[in-house]
Structure I
Amino acid sequence: MKAIIFAGLLVVMSMLAGWRRGLTAAEPGFAVVELFTSEGCSSCPPADELVAQIQKEDKDRSVFILAYHVDYWDRLGWKDGFSSPVYTGRQRQYASWLRLSSVYTPQIVVNGKKEFVGSDAKTLRATVESDLKATGAVRLSLGGLRTDARGLEWSWQAGGVKKGVSLVVALVQRSALTSVKAGENGGKTLSHVQIVRGMTVADTDGRESGSGRIDWPGGVRSGDMGLIAFLQDKGSGEIIAATRIEKII
C-alpha cells in the first residue's frame with residue numbers, strides 16, 4: 001500500500017512540474033534586464049547579487065540579464081577589469097532616451113522603458129512579471145553560429161520588423177569572481193553574472209534577416225560565454241524582441 005501511495009505521489013509531482021513548465025512556456029512576453037554597475041562602487045554589490053538571484057529564479061523564463069561595467073569609477077582607486085567606455089556610452093544613451101539628468105550606479109533598465117536603482121528588488125520583480133505578461137508583435141531568433149580563433153559569427157531572423165530598429169548583440173561571460181584590492185570595495189571578493197564582454201549594434205533597415213560577427217575578449221574561453229540579442233527602437237530605446245544562446249560551444 002505504501003509503495004502504491006508513493007508511486008501516486010510521484011505521478012502527481014511529475015504532473016505539477018509539467019504544468020509549471022507549461023505556464024512558463026506560455027508566457028507571451030520577455031524582460032531584458034540591463035544592469036549598469038562597477039567594481040569601484042560600494043553600492044553596486046547588492047545589485048550584482050540581486051540580478052544573480054533573479055537569474056536563478058527565472059532561469060527557465062524569457063528573462064535576459066546583461067551586466068555592463070561602466071568606466072567612470074575607474075579613476076577613483078580601482079580599475080574595473082570588465083569596464084568599457086562603450087558601456088558608459090550606452091548608459092548615457094539611456095539617460096537621453098529616458099530623459100534623465102545624469103547617470104548613476106547601480107542602475108537597472110528593463111526593456112528599455114523603465115529605470116530604477118539596481119538594488120530595488122521589489123520593483124525589479126514587479127517589472128519583470130509585468131513585462132512577461134505583455135504580448136509582443138515581433139519575433140527574433142539567432143542561428144548559424146560559427147567560431148574561429150578570433151571570434152564568433154551568427155545569422156539572425158526576425159518577423160514584423162519596421163525601419164528605425166537596431167539589432168543589439170551582446171557577448172556575455174556567465175560568471176566571474178574578482179578580488180578587489182583598492183577603492184570603495186577594497187578587500188572584498190565580488191561575484192558577477194552575465195557580464196557583457198563585447199557588443200555590436202547594427203541598423204536592421206527594415207530587413208528581417210542578416211548576419212554579424214564579434215571578436216573574442218581576452219582571457220576567457222568560448223565555453224564560458226553566451227549570446228543575447230534584441231531589437232531596439234532607435235528613437236525611444238524600447239526593446240521589442242529578444243533571444244539568446246545560453247552557451248557557445
Structure II
Amino acid sequence: MFKKLMLGAVAVAAVNQVSAANADTGWKWTVGVNAAVARGNSSSTLVGGTILTARKWEQNELSFGLDGAYGKANGAKNVENYGGVAQYNRLLDDRWFLYGHGDIRRDTVASINYRITLSPGVGYYLIKNDKTTLSLETGPGFVMEKFKGVSSQNYFTLRVGEKFTHKFNEHVSVSQYAEYQPKIDDFGNYVVDAGATLSAKIAGNLATTWTIRDTYRSEPAAGRVKNDVQFLAGLSYAF
C-alpha cells in the first residue's frame with residue numbers, strides 16, 4: 001500500500017505551496033506523511049503521503065505532485081485514492097501567463113477507476129510578492145474517465161481555478177486552491193475540487209501540516225454520495 005502512496009498519480013494543495021518558490025532556483029522538493037488512528041467505540045485508521053517538486057527559472061514555472069491515502073473504519077475500507085498533478089506556466093510578463101495542466105486520479109471507494117484531465121489556458125496573478133500570491137486560471141479542458149462497472153467516457157469541460165499562498169512569517173504558511181470543471185454541453189454535470197494546507201515549521205526543514213480536501217461531483221457513480229471530504233494531519237520535510 002505504501003508503494004501505491006508513493007507511486008500513485010493531488011496533491012493539489014501542496015503543489016500550490018511549492019509553486020510560490022523564488023525564481024531562478026533549482027528543484028525544490030517536499031515529502032510528507034500523515035496518519036490518523038481512533039480506537040474505542042469506533043476503530044479507524046488512515047495513512048497517506050505526498051511527494052512534491054517545483055522549479056522556477058527565467059519565465060518558466062514547473063511543478064509536479066503525487067499523493068495517496070488509504071483508510072479503514074471498523075474493519076472496512078473507507079478511503080483509497082491516489083493521483084498526480086503537473087503544471088507548466090509560461091510567464092508573458094510579471095502577471096499574465098499561459099499554462100498547461102494535467103492530472104490523473106483514482107478513487108476506488110468512490111468507484112472511480114480513473115479520471116484524467118488535460119487543460120491549456122491563461123492565468124493572471126492578482127497578487128504576487130514575497131509573502132502572498134493569488135492567481136486565477138481558466139481554459140478549456142478534456143476529461144477521460146471511467147466509473148466502476150460503466151463504460152469509459154470522454155468529454156470537453158471548462159476549467160476555472162484559483163490558487164492562494166501566504167507566509168505569515170518564517171515558520172507558518174498557508175496554501176489554498178479551488179477548481180470548477182463543468183461539462184461544456186451540460187453545466188449541471190460538474191466537479192469541484194478544493195483544499196487548504198496550514199504548515200508550521202518544527203525545526204529546520206521539518207514541519208507539521210494540517211490539510212482539508214473536498215471533492216464534489218454533481219453526478220457521482222451509482223450508489224455513491226456527491227461530496228468527499230478528508231481531514232489530514234502529518235509531517236513534511238522540504239529540501
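Please treat every number below as a calculation from the coordinates, not as lab data. Keep in mind the model is a prediction, meaning the values are calculated, not measured. Cβ atoms are built from the backbone, for glycine too; each structure is taken alone.
Given a value of -1500 for helix-only ellipticity at 222 nm (-39500 (n - 2.57) for each DSSP H run of 4 or more, over all residues; to 500), point me to the structure among I, II it was derived from. Going label by label, the one that fits is II.
In terms of FRET efficiency 1/(1 + (r/R0)^6) of positions 27 and 203 (r between Cβ atoms, R0 = 35 Å, to 0.05), which of structures I, II is highest? Could you put the intermediate results ahead of the total?
Working: I: 0.75; II: 0.95.
Of structures I, II, the maximum of FRET efficiency 1/(1 + (r/R0)^6) of positions 27 and 203 (r between Cβ atoms, R0 = 35 Å, to 0.05) occurs in II.
Can you say which of I, II returns 1.00 when FRET efficiency 1/(1 + (r/R0)^6) of positions 147 and 187 (r between Cβ atoms, R0 = 41 Å, to 0.05) is computed? Derived from II, not from the others.
Taking FRET efficiency 1/(1 + (r/R0)^6) of positions 59 and 227 (r between Cβ atoms, R0 = 35 Å, to 0.05) as the criterion, the top-ranked structure out of I, II is I, with the highest value. Given 49, 48, 26 as the derived value for Cα extents along the principal axes in Å, which of the supplied structures I, II does it correspond to? The read-out was computed on structure II.
Which of I, II yields 19.6 for mean count of other Cβ atoms within 10 Å over residues 99-106, as computed? Provide the component values of the computation, followed by the final result.
Working: I: 13.2; II: 19.6.
Considering all the candidates, the number was obtained from II.
Tell me which of I, II gives 15.8, 51 when you compute Rg and Dmax of the Cα atoms in Å, for residues 171-218 alone. Numbers along the way, then the final one.
On the way: I: 16.7, 50; II: 15.8, 51.
Checking each candidate, the match is II.
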